[in-house]
Structure 1
Amino acid sequence: MLLAFEGPDPYSMVGGLGTRVTELSAALAEAGIDTTLIFVGDPKRPAVERARPRLEYRRWCQWISEYHPGNVYDGEYGKRDDYCVSVPPFVVESIVAPAAARGERVLVIAEDWQTAPAAVELDRLLRAAHLRASAVLQWNANNTYGFDVVGWPALTRAATVTSVSRYMKFELRARGIESLVIPNGIPERLIGGPPGELVEAAARALTARPLFVKVGRYDEDKRWMQAIEAFALIRAKHPKATLLVRGGREPYGETIFARARELGLDVADVRAESRDPQPLLQALAGQSAAILNVRSFVPEELLFAFYHVADAVLANSGKEPFGLVGLEVMAAGGLAVTGSTGEDYAQQFENAIVCDTGDGRELAAYLDVLLEDAALARAIRIAGEATAERYTWPIVLNVLARKIEF
């Protein structure tokens, strides 16, 4: 079972953690393992939902979320306290005890700092109930958020610590914590890329070239400024170059676009009322601004079609523990530009472009190489697709199983 704050609801899907636990829980169920995901869910949705065979969603803290309708992190500390007090008894009584009676063991994976106290309390209750041998308890680090408030001695006594990348492993080691690295995965459905007709439609809508795409929160860690400054250098050489962006609602976005305008880049906001791909494609068609700022929902398949048709996708984060976007780009047949932190799979000029600094000139120099050498760009895309195939969830679950044996 999985314990997390984020989950599959739009209310709960804020960052990469929501994608991770949603896809991991689905992969475990697909592998024939009865799986329960406990997350801080939408207060208006059912408390218990059978998402698919062998997969159960349990939405927690709904009584608190009613008073905090923003998203999962609205009222975060109150939710954390409630979660950590009420989840462990439920897990012991309703999950582990019945499994023990059947002669089975339960794997519990707790995600990120909010669930650390729950993992400690769960260990205590299991020992008190003489059920500790019936559960394998892991706590997984996806990011460094909250590290300063985690009670590390108690947590490391209670659970095996895991991490999603060597970058996170070293962050933990700096605090004296050893961890097992279990990488993130991507769903098998992404392999082979988006539907061909959607790729063709995206190419017809976005005719200005070269075309770059950047998606992510408006956060300094995502190196938006590097992307904007590099794009300005590229557009000086290629007057029709276009940057398609999709960010969040963070106030830093205004700072980013102000910088773009300082550099002479005009910005056009693009919206579509429907969640269907066609209205957004129609809204994009014929746009001539340097930067196209998508302000509405982008369906997954359409996003991956954008990845496929772009000359490069700028996932150039300065701090990226997950590295998930780069893998998604590769699976879509796109050309990924990453940072050099958690993207363990990225090999410079082999399957990706890797930026070591936040200097826009570094990124621009690499993009120049790609635009001048079509054969190299094509080879990187092909190698990227092969890399993505090695990081599907079934393969990652095999790694997890062997780490559990250890």
Structure 2
Amino acid sequence: MNRFKGNIISKLPQTGTSVFAVMSGLAKEHNAVNLSQGFPDFPISEELIARVHYYMKKGFNQYAPMPGVAELRQAISKMFDCNYGANYNPETEITITAGATQGIYTAISAFVKPGDEVIVFEPAYDCYTPAVEINKGIVKYSRLLFPDFRINWNEVPKLITHNTRMIVINTPHNPTGSVLKEDDLKRLEKLTRGTDIIVLSDEVYEHLIFDEHQHQSVSRFPELASRSLLMGSFGKTFHATGWKTGFVLAPENLMKEYRKTHQFVVFAVNTPIQYALADYLAEPENYLHLGEFYQKKRDFFADAVRPSRFKVLPCFGTYFQLLDYSAISDESEMDFATRLIKEKGIAGIPISPFYQKKDDNKVLRFCFAKQEETLKKAGEILCGI
């Protein structure tokens, strides 16, 4: 094929391949135990698979409505009412997305104009900044305070200007496993009061929260919810990341604008999976105990690693555990993570790529959404380093 010889001007000149793809590729090449990319290695519910098959056989295989299947939107509305006392109208305030990443990209595209400023807390999941930059917005970063990754509330007000259009929050937080507390949401509510600032709240790990902590969703705070777009993910909740099915909740005035963009980004999402999820959500037991399930895995992995020279940092949510290796090596996070794959046969993710300036705290992220056999093997490898 002949190459295009025209001038290509990149919209993301500083962006390369995602660190997730890089580390997973290395893990595959070296046959390493892969705790880098965040996906479970155990099967999902047979009942849920059976419901997808049922709707496929029944002929529910054509386009779903643009906002999503009504039954699923109704099930989500009921779930948020039961869990958080939040009232979202399924007709006008809930939209089903092709995963949370699409939902986030669409939200930023719908509301961020050239020159608008977006505040992002770092280390930040890697889809926020590119979406802002593609839409010619300006990202302003606030570092979470190491090592417990709290928001620096003395710094945030100084970042706000008349150009601030959006603040992105993420709880439980990927990649650190930290969670926002009630006081954090109240501070954000007060900080944005009387402004035109929109809050984008990434809550895809809402059910994966530990040690009796309570998930502090923006939906719990009516004033904050009135300016917020909330992102959720069934892939995270039901161990089916490859299904790429999520949702967005927002008040009607924001959702009306959101859907204008959504319809041209994806239009509609996988139809039989939506119907199956609606059935599965009807039984709250299918998601209410996920925190307990993953806390056992977190504890199993932490216990397996504790005899090692790694330091286990606190993890209150998600399925990611941070390990501090400063007592082992002075290598950069990327170099150390790469060497672990090539020489020791285990893959984690360096945290430095999640910072604008590649801050290096000698910390790696490991996914514990794995079978105990996998976690045991990983622990043995790490204890031998």
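FYI, it's all coordinate maths here, none of it is from the lab. What you see is a predicted model; the values in this text were computed from it and never measured. Cβ atoms are built from the backbone, for glycine too; each structure is taken alone.
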Taking distance in nm of label points 7 Å out along Cα→Cβ at positions 234 and 274 for each of 1, 2, the highest value is that of structure 1
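Here helix-only ellipticity at 222 nm (-39500 (n - 2.57) for each DSSP H run of 4 or more, over all residues; to 500) was calculated and came to -10500; which of the structures 1, 2 was it taken from?
The read-out was computed on structure 2.
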If you rank structures 1, 2 by FRET efficiency 1/(1 + (r/R0)^6) of positions 58 and 186 (r between Cβ atoms, R0 = 25 Å, to 0.05), the highest one is 1
Quick check: 7.7 is what I get for distance in nm of label points 7 Å out along Cα→Cβ at positions 130 and 266, calculated from one of 1, 2. Which structure matches?
1
Here percent of Cα pairs over 27 Å apart, for residues 82-209 alone has been calculated and equals 39, so which of 1, 2 was it run on?
1
Which of 1, 2 yields 21.7 for Kirkwood radius over Cα pairs in Å, as computed?
2
Comparing 1, 2 on relative contact order in percent (Cα under 8 Å, 6 or more apart), the highest sits with 2
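State the single structure among 1, 2 that was used to calculate distance in nm of label points 7 Å out along Cα→Cβ at positions 106 and 282, giving 2.5.
2
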